[in-house]
Structure P
């Protein structure tokens, strides 16, 4: 597999991908066609399919990978190939795939969760998260030539309908959910470069982003999402982006599951309510967890289809056609009396009274 002089970007469609280069990624295709050759794969991933390909893109796979396909992808990355994996909300569980099995070997795992904005700002849907302080690696600010600004706020982007990531070495998080989205300060995009963590002359790269919707035709021009597209493909194809070692080794991210400060809580002792013990004497109206369910009557309301056959038979009995309801043209009743022409007799001048002598 010779990837050094290749300019082919292969979009895989064999796994029923959610993001299609011919459907909802048309703007992305138009931006890439000027410099690269776009190819589409609709067959099983093999060594022959990956031969001569510089970058392989998986746009939200919705099918299982075989062990042979994983072995081909491992070998492809070891020999210098690049892979981009895009996900959507719900992660593996929602997409019904097993690609995390491969990503975990490189320190990346996609969670089966959703990234939400905790309060409304600018965009109506809570899953269309506007992140303004989500950069955790100085390489992004350096690439954008915005080193004078705060690294975390050097770029703002919309992260729609995506999932968060778990990132560990040798991978490094690049973008996080920031301080306003939930889960708080969790990785949304991560990079892996084989040449930095191996003595061998490896140059393979891997990038994972939790929301492929970010690159779709609807969202790619929102905020600075197109800059995210440039960062992704420049990292995977060129050597223009070098990750900051300090930020990569100690990223400013929060734990996925927040643990309370037990030491502080121990100094703030609070009493708790204790359930009353059950009493055999029924004259006392005291209830416990054992008999509280006995007070619930589940027969008051029920939902079943026992009346459905009689209802369908009623159509035939009443000679009513069993068709979908149609619109009934309205008839407006005239509540006012019928109008008539107002005819008045012509006024004549009355004769004067006779004169009396």
Structure Q
């Protein structure tokens, strides 16, 4: 989930020599010469590391479960690996997944490896350093990548058991409402009001696709020299669900400021070349063949869910189980997103 990733000098919480020995055994020829390891800081989900064997020209990414107690079904690297393998070769660009190790004997928790691709990842949705015409094209490329995901034949790919079709929003509201009750770090009355409003205004349509669960610019890799998506990253929250949940979540920058978290409210979006939310949704609908995009319910739910996720990050920080040093600061933004959702349902957003 939320991140502002950068390389970190912090040592890994496992023995690199043990990992090195494992890789030499399972990747003969690719794991030769000295191994370099670099932790990626800022991510709030599964700890991520860049691995390389420069002499062999091997560049890998390792994602592992965090140490310590976790919520049931959280940080499911096994699901990430499965969806990456299923999407390989499809219209949805993903990094090639190499192997999954489900035991704790190598790095202390289960992990998987994938190839490290070349490209640009932006955690600032203003896309600094990009020309306005390319910035606009990148937003539309995001919409088209999401449409490709929602058009993926999940049944033909053997993913019928990847989630439960139908009643998506009812189940999601129950899940995130339960997490709020069990892990809240503070009182946020707006969240309690939202739970009631969302429950009374549920979208009960039965559209079902693979949903990414965290689809946003920061989880896309663009080509080094073109506004083309070369990889969709961070599949930890993927499942079967309602496609408009992804669309609404990807619209959050139009409902938050840069100070809140990766927002574009208050920026000169026309000068920057950033399309309006309506233009972005229209591009998605055209590519996906949908008549309508997300409405007030879908946007409010995404803001609510994000607020609960942010507070959950703060809760993990309190137990010493945060994935990044900025967890407390990130968690403090929960109230801002809840209040945005509250204003939206009141007709003020």
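If relative contact order in percent (Cα under 8 Å, 6 or more apart) comes out at 18 when worked out from the coordinates, which of P, Q was used? Structure Q accounts for this read-out. With Rg/Rh (Cα atoms, Kirkwood Rh) computed over the structures P, Q, the top value is the one for P, the highest of the group. Computing mean count of other Cβ atoms within 10 Å over residues 55-62 gives 23.1 for which of P, Q? Derived from the structure labelled P.
When FRET efficiency 1/(1 + (r/R0)^6) of positions 63 and 247 (r between Cβ atoms, R0 = 30 Å, to 0.05) is calculated for each of the structures P, Q, the largest result comes from Q. When helix-only ellipticity at 222 nm (-39500 (n - 2.57) for each DSSP H run of 4 or more, over all residues; to 500) is computed across structures P, Q, the figure -5000 traces back to P. To test your reading of the models, identify which of P, Q gives 0.15 for FRET efficiency 1/(1 + (r/R0)^6) of positions 111 and 191 (r between Cβ atoms, R0 = 25 Å, to 0.05) when calculated. The read-out comes from structure Q.
Quick note: the coordinates plus some simple rules give every number you see, no bench work behind them. No experiment lies behind these values; they were computed from the predicted model shown. Cβ atoms are built from the backbone, for glycine too; each structure is taken alone.
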